[in-house]
Structure 1
Amino acid sequence: MKVAFICTGNSARSQMAEGFGKYYAKKLGKDIEVYSAGSNPCGYVHPLAIKVMAEKGIDISRNKSKSLEDIPLSELDYVITLCEDAAETCPFIPGVDTLHWGLPDPAKVEGNKDEILSEFRKVRDTVEVKVRQLIYDIC
C-alpha cells in the first residue's frame, strides 16, 4: 500500500502527515509506504513543523520538500490533499483513491511567536488524528 500527502509547498502540513503516516504504519505493523510532495514545493521543511513534530517524538528534520515528480504517482493507492490549491492542481491518477482534508496553513498565520507556534500545534494535532484514523481504515 502506498499513500501520498499532497500540499502546495510541502513544508508543513504534508510533512507532518508523512511523519505521522510513517510513525503509525510502523507502530501498527502496517505495510504502508508513505510519501509527501508539493504542487509547488518551497524547497524547505518549515522549522516550526520540525519543532512541533519533535514535541511528539517524531523527527522530520531530515525530510526534504519534494515535487509531485519526486514520488511514484502511478504506484499510489491513496492521495490525500491537505489544501485547496493542491486539491485543484493535483493530477488525476486513474485507480487511485483521493481524499481531501482542507487544513489551514500554519505557515500563513500572522501574530507573535507564541500564536504562530500554537497554530502549528493545532494543525499538527488535527493531522495526527486524521492520519492515525486513515492508517487504521485502509489496512
Structure 2
Amino acid sequence: MTNSLHGSCHCGNIELDLKTDKNVSEFSPRTCACSFCKRHGGLYISDPEGSVEIRLKNNNDVNFYQFGHKTADFLICKKCGVFVCATCDIDNMKYAVINIKTMIDYDFPPLGASNDYDAENTGSRLERRAKNWTPRVVINEI
C-alpha cells in the first residue's frame, strides 16, 4: 500500500491508520441515515483493497457501542467522546469504516452518497459491508 492515512480521537486514546493505494482525492465520503450516524454526523470512507490498524492506548476508555442489528461495534472514546470508526466481523474477518472527521490533516472530496440502510436485513447488511468496507483490520492495545 502506498498511502497511510492517520486518524484519531481528540485525546489520542484511539488512533488508526488506513493503508491504501488510493489518494485522498479518490475517496467519496458518504453518510448513513441511521439515528446513530445522524446524531454523530459521521462521514465515512473505506477501501475494500486496503487495511486498517487501530491502536487503543487504554481499552477501558473505549466504548464498543452496538445498536439495531448489533452487527457492528462503533468505537467511541470515553475520555473525549469522539466516534472514530465502526468495525464488523464477517466470516472470521474484521472490516472497518472510518469517520473522516478523525482525519483532520486531509482534504477529502465533498460528500458523496447518503444512504438509508434501515430496511436491510442482517444478511444483506453484512454482504454490503463485506463488499464495501475495509477488510484486514487489526486492533492493538498499546
Structure 3
Amino acid sequence: MATVTRIEIRPADAAERDRIQAIWDEAGLGRTAPDEWDALMSGDTAVVLVAVDDQDIVGTAIAAFDGWRAYIYHVAVAGTHRRKGIGHQLMDAAEQYLLSTGARHVFVMVNDENTEALALVGATGYIPEGEIVLTKRLATRFA
C-alpha cells in the first residue's frame, strides 16, 4: 500500500449499477444478473458500498448478514486507484456495517486465484478456515 487516499464510502444507489458493474468487470468478478442486482438493492440483509473519489465510483464492497452468518465479497478497486488504501477502507466500512447489524463473525469470499484479494484480506486479519464454498444458481432452474 503506497499512499493512502481518503475517499467517501457510502451505500450505493440502484441507478449506479452500470458504474459498479464496470469495476467488477475490470476486477474479473463477473456479471451480475438484473435479478441479483435487484435483490441486493431491495433486501434488508445486505449493503453495496461504494468508494467515491470526487464524483467517481472507484471501489465497491458487498456486506451481508442474514442473522447468523456475515459475508464480505465483491471488494474491488478501479485499476487507476489501487495501492492507495481504498481496499482497506472498504473492508473496514464493510466490517463496521456488519457490526452495526449484530454480526460478530464474518466470512470473506475470495476466488483462490485472486492473489491481490488474498493479500488484502490477509493484511486485514483474515485467515483461511479450510471450508469449500459450492454454488448453484436457482433462478435458472425455477424460472
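Please treat every number below as a calculation from the coordinates, not as lab data. Since we're looking at a predicted model, the values are computed, not measured.
Computing helix-only ellipticity at 222 nm (-39500 (n - 2.57) for each DSSP H run of 4 or more, over all residues; to 500) across structures 1, 2, 3 gives -3500 for structure 2.
Volume of the Cα convex hull per residue in Å³ was computed and gave 104; which structure, 1, 2, 3, did it come from? Checking each candidate, the match is 2.
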